[in-house]
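Listed next: structures, encoded as structure tokens.
Values in this text are rule-based calculations from the coordinates and carry no lab data. Treat the numbers as computed from the prediction; the structure is a model and nothing was measured. Cβ atoms are built from the backbone, for glycine too; each structure is taken alone.
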Structure I
Amino acid sequence: MTKTQYYVAASIDGYIADADGGLGWLLQFNGVEGVDAHYKAFLGGVGALAMGAATYEFLLAESREAWPYADLPTWVFTHRDLPAIAGGDIRFTTEDVGLVHEQMVRAAGGKHIWLVGGGHLVAQFAKRGLVNEILLSVVPVVLGSGAPLLPASIPGLLDLQGITRFGRGLVELRYEIPAGLDRPHATRAAET
């Protein structure tokens, strides 16, 4: 069954980027024991990606040599003209997340969909009931301001499914978002 997952890292006070849009506070945790293998295992289960324009631009700047997700169809939600990366299966769109989600489920081929970010795009998926899991790495840093983890409410309680501890105080919390009567799109998307 294809799941739509928000796999993300946030500061302990709930920000995914600092006030300047930077990730230097997070990058200091690269190489922490177990994190790389955990990420590779997660990525092995991903069949399609979605991201907003700011996340895409950040990855463009960081991916100087090659697109890191060359074999994965990637939808970039934007209203701006952005450059494509050679070797990437990049699909720029202005369509509604619900319509694109159906395309992504088909393209994922039974694997999962990774909502890379940002929080505002993920909020659009969440409002439509299209997010099944949140895999949240809590980073032991306090930023005080920045881009919020998820600038929208999700009805009901999230169901904690697991906790993974890494070195230097890094913890991943895996939450399931139960499908219910107030989440009609989640059930339908999971069945396709």
Structure II
Amino acid sequence: MSLKNFLTSRVFIKQLIIAFLILGVSIFLLLQWLNFSTNHGEEIIVPNLKKLSVAQMEDKLKSMDLNYEITDSIDFKEDFPVGSVVEQDPLPNTKVKKNRKIYVRINSSGYAKIKLPDYVQKTYRQVLPSLLSLGLEEGKITYRPNLAKDMVLEVSQNGKILREGDAVLKKSKIDLVLGDGKIGFDEQIDSTEIQ
């Protein structure tokens, strides 16, 4: 039997129709199973969890058939209660499926401590960005007679002189004593004036 005769025979056409029927039924059943197993069309709107305690958040998510995972505690934020949710992923009002895991970050119990770098003998222009990037705040600026204008001569907090490596809380105000640049090379200064 030639290939042309086989492709036009009743047996081949009958087998081809059966194969297409099996394929069609298989695809239909697969799509039905996918709709059932993925809960197609059943979506839950993620609630806003911000400022809720962990216990409140857990109760709320459990009642909605959602799970959670605490990924990290975030730096202390004053406008959030201690131990409350600060960030969440996915965001509020996002549509998710049942049993979806919501990732949350919790507010820490206080400001972190930061070790102070060496700021003495550096310019104010160098020190200020460094202070701000560490999460510290600029406090009172005072000037003392010194040849170098705006050179940091002393770093303090609440009257206590700080040295390199001293620990301060984030958001602390750091006071700086700067040189005023008014002393010339040829001026003689009594050491009692500088203190």
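Assorted remarks:
- Relative contact order in percent (Cα under 8 Å, 6 or more apart) - highest-scoring structure of I, II: I
- Structures I, II were shown, and FRET efficiency 1/(1 + (r/R0)^6) of positions 19 and 91 (r between Cβ atoms, R0 = 25 Å, to 0.05) at 0.00 was computed from II.
- When distance in nm of label points 7 Å out along Cα→Cβ at positions 35 and 107 is calculated for each of structures I, II, structure II gives the greatest result.
- For 0.50 (FRET efficiency 1/(1 + (r/R0)^6) of positions 99 and 163 (r between Cβ atoms, R0 = 35 Å, to 0.05), calculated) the corresponding structure among I, II: I
- Answer label among I, II for the case where semi-axes √(5λ) of the Cα gyration tensor in Å, for residues 83-154 alone, calculated from the coordinates, equals 46, 12, 9: II
- When mean count of other Cβ atoms within 10 Å over residues 115-122 is computed for each of I, II, the largest belongs to: I
- Of the structures I, II, the one that 3.2 was derived from, the read-out being distance in nm of label points 7 Å out along Cα→Cβ at positions 11 and 67: I
- Highest-scoring label, criterion being mean count of other Cβ atoms within 10 Å over residues 75-82, among I, II: I
- Looking across I, II, the calculation of mean count of other Cβ atoms within 10 Å over residues 123-130 that yields 21.2 traces back to I.
- Computed 2.15 for Cα Rg over 2.2 N^0.38 Å - originating structure among I, II: II
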